[in-house]
Structure P
Amino acid sequence: MRILVSTSELAEALVSARPPVVLDVRWALGGPPGRESYLAGHVPGAVFVDLDKDLAAEPGAGGRHPLPAPEDLQSVLRAAGVSSDSSVVVYDGNNGSIAARAWWLLRWAGHRDVSVLDGGYAAWESEGREVTTDVPEPEPGDFQVQPGHMPTIDADGAARLAKDGVLLDARAPERFRGEVEPVDPRPGHIPGAVNAPFTGHLNADGRWLPAAELAERFRALGVHADSEVGAYCGSGVTASSVVLALEAAGITDPDKPAVLYPGSWSEWSSDPSRPAATTG
């Protein structure tokens, strides 16, 4: 499957001889809990996966959403029915920023056949497509997590990339500038980083921009095919959508993706020795 799939493509795949594993990863900062939304209605056959419990380790020194332990992620994916030969489609509420975290983790774990539903559940529901409250009991999968297939950097690596390459900050402009900080210890951004809000990847309806428009946006931000590029955000979640967008734009490719700083600002800002810029 392609990196982004449409609602019509997913609907067709669901009635095929071998339908994909569908993961519902709806989540919102401050709630309501994603499971409540899932139980109220979801794509037929979709399995709910919780961002906080399933797609991240416990908050701590590594930030608010550290990468899960490989064995924990493997248990979650197998319980959801993911096998080594499964096609997987992930969706969130609308903009793909949370679904991109699951996409990135699956790719990091060594699974290549994974896509994000363009427009998410909002697009699916708005088109009057079938929804259900039935909770499936999938046959356990056999997928073996082999971490490290997507590149990551730590705080020192992020500092170097901001100086020598292009480090994109996926947060809203006011958080990047340090005007507000609703969650993390200090306001601001990593010195030298470039603001690239994840919402800029999207049309007004929540669907992703065409590849050519994404590429133009990244070029305007100083990213080119030969750039060393990476991304961070508040806790390493929405930055995954920047990694996805760079690949969807054709600037990076599956064999050489952009790097992710998983700890992101939640880790960086908790260390008082790390500088914080509040301009730009």
Structure Q
Amino acid sequence: MPLDYERIKNWRFADTRHSYTQRDSILYALGIGLGSDPLDPSQLQFVYEKQLQAFPTMSSILCYPGFWMQDPATGINWVKLVHGEQRSIWHRPLAAEGVLTGKTHISHVIDKGADKGALVIAERNMYDVNNTLVATIQQTTFCRADGGFGQGNAPVAALPRVPERAPDYRRRIPVAPNAAILYRLNADPNPLHIDPQTAAAAGFERPILHGLCTYGHAARAVVQDCCDNDPAVLYRFDARFSAPVYPGETLLCDIWREGADQIHFQVSVQERNVVVLSNGYAALRGTQ
């Protein structure tokens, strides 16, 4: 059934205040596999309170407004939702602890057609206690059963394709078998990521990894290979979710550098030869 464009485009979100601690920053870092080598200083900086740094993609779980599309008033068939893309900009480095206020609005509602669904883009701006903008998150949700409403916004600029030449770097990242169990403690307790029966009912052979956990693993590779392990260098990080990952699999992150500050990346699963993050784009600080 088509969604109500005016209702969704003007959906009102309460401001979300999120107080987080060093412990939260460490838990997030552990959830995306940092600390797997306890003797690596580049990993310890995210999991040891001595001179602790927050990993940038932790912003994806901060000030989250909740699963608002599950509200019956939206009229959206939430069972058929798919997380399509995630785009992040850090206007300043994320602190290891602090208080942020998130202000969310719907920036785009795009009709792909009656048989093709719709895209809903929620934009979240996060401000610190001084009302300084810290990060902007754009989350694209593919509403597979809700297209055909006949109006809406023009599509946003598509994420670029990766270059056709061989990548400049390939980072092999093992995903721990318990990665989803650990990551879900951050913000997403969906049983799809821990309950085998729920996963089977959704058509998966076993619980799958959170897409945003895969997103964080990919950011680790870019920070390591392109930012000299300095998270403050990462300014932008965008990707499209193409396929799920199973905990225990191995990620291959291919990275292309374009000039000094532009990065393209793609993530695949080694065991199945399936692309799971496509159209990856990152920018390093200095391009803004």
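Quick notes
- Given 17.0 for mean count of other Cβ atoms within 10 Å over residues 65-72, calculated: source structure among P, Q: P
- Once distance in nm of label points 7 Å out along Cα→Cβ at positions 121 and 137 is computed for every structure in P, Q, the highest value turns out to be that of P.
- At a computed 2.1 (distance in nm of label points 7 Å out along Cα→Cβ at positions 161 and 185), which of P, Q: P
- Value -4500, calculated as helix-only ellipticity at 222 nm (-39500 (n - 2.57) for each DSSP H run of 4 or more, over all residues; to 500), assigned to which of P, Q: Q
Values quoted throughout were computed directly from the atomic coordinates according to the rules given, and no laboratory measurement underlies them. As the structure is a prediction and not an experimental result, all values here were calculated from the model. Cβ atoms are built from the backbone, for glycine too; each structure is taken alone.
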